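There are structures below to look over.
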Structure I
């Protein structure tokens, strides 16, 4: 990945008019129209930046929850924390890369089960011995895992893991439905394993390590990390952050891992994180806890294509970074349990951000 010319981004976001950032001047009106037409719903916050400056920042009022616990109706603003849900996984991937550069965690090519010697007796299938750290990072463990059913369903694999007396034993006892490295199977198994490796390696909690090594260097404000049933911060989906701070994570990606002249995440780790190791579906590919893909924009014919990398979270939480356009989009939504929750974010991306480019 190339490094942005704005590697030393400002400590506080500065605003720029859409027209000066290469957008149509009416981004606000376009977003209002999309909402009025009910083509986007449940939005809580939308932040768009270009070349390190705020182009659009909007907040709304709506029903919200914290990891399934209702909060009621919330008037969101620039400093309101919001569940990131599985965008947490992508940030966990950055934290693992930081810890790897510090020599605190095993490299991706290292054997996975060997890092958990207390569970050697659970490794009855010989394929467990073939698992590497990379298989956890890319969700290609091959284990039987189903998070395609609602999280309110007790048969959801993440919920079953949460309720298990020993979550690691639950993971390692799952049967294989694919050889390691062959198939992308979405779920919290990989993030639980990576989270435990990280905590064990650095000797700190996830919130403490993240604050010292990522959040403070980026000037990110207050955050929270919801705890799982085991009383520990949930590495798969527990992080809560303001959308404008989430946008800083996207800007860090555009900066090639640099911030204010300091290399926060190595460029090499970012390159590896964004490699398309395995397809998720026809549109998305998966790296080290990061999605990637391509989107067309502009007028036909010969529409240009932009590459993106991003984090996706339950309920419509999104972080998109588009390196070739210098654009970051952070979206917070409250469409939990909505089977069409994916629609509002992608319409904001396609019909507001990309369609608004001049």
Structure II
């Protein structure tokens, strides 16, 4: 492939594939539990609900039966990430212990997602949930936070499977597609898990040594390139992550920085409601572009995570923007480096007939 074709592929949109349907499902999955917590006067807990609701991002184009199974498996990954993260927060475990825990979780999550053939591929959202929950004070007991995430994930399962009862083919049989990791497939899966362990651990180490208050952002960014199917797509994802995040931080600045047109200053006393509504809208936009252009999806998803963090533990937005930019650059660069140094034999992991 020529250099020009590589450059063009960085900004080209993939064909649409009922993206609006998936976007509505995910936005609904986020909106209902988030608005319920807002109405209950507990907006600081919305982050747990949002991470549980990310269950709806899995199996977007799959038949309802297969989607239900894959979303159930994704819910296990996400709820485990939330549970481990909240436990670390409750125990006030940070820095090096967080890096070790999250790196091990990344490796185990890689094995799990390769075995279950989840789409989106890789344990990224579980890694993100763990780091984000560990980095904010736990405002409720551990079990309550996990229950919020689990209830939100359960609602996502209902939303994702709802079309089964509306369709004409609701009597059709259940598909039993299974990915078997044996021989070369198993070795490839373990190598891939080692790549996640190396990338996430290295990025977190750099984050801690640099004195950053949010090394988990670097660890999450390092996991992004590893989900690519081959070397070019992995590098593209890393570049998309960097560019999309930087543009997303412009959106964050427009929302959180104290300037005359800021939506938070325009509606004093309703800051939490404004942030929740923006999270819902931006999550819809994220899912709309998630499979068409990863960079565009990150323009929306970056504010989602930072706004949820502000609801849980308000911080100086200037510091957040600066550290998120730096940690993303470091993490994505580490992830790309690991992809280049430790090659993955992708065909060994694909199940027969998988997309």
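Compare distance in nm of label points 7 Å out along Cα→Cβ at positions 201 and 233 across structures I, II and report the one with the greatest value.
Values: I: 1.6; II: 2.7.
Biggest value here belongs to II.
Consider the structures I, II: one of them gives -23500 for helix-only ellipticity at 222 nm (-39500 (n - 2.57) for each DSSP H run of 4 or more, over all residues; to 500) as calculated from the coordinates. Say which.
Values: I: -6500; II: -23500.
Here the read-out was taken from II.
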Value 4.8, calculated as mean projected area of the Cα convex hull in nm², for residues 73-152 alone from one of I, II, is from structure II
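Since every read-out is calculated from the coordinates, none of them should be taken as a lab result. Keep in mind it's a predicted model, so treat the numbers as computed, not measured. Cβ atoms are built from the backbone, for glycine too; each structure is taken alone.
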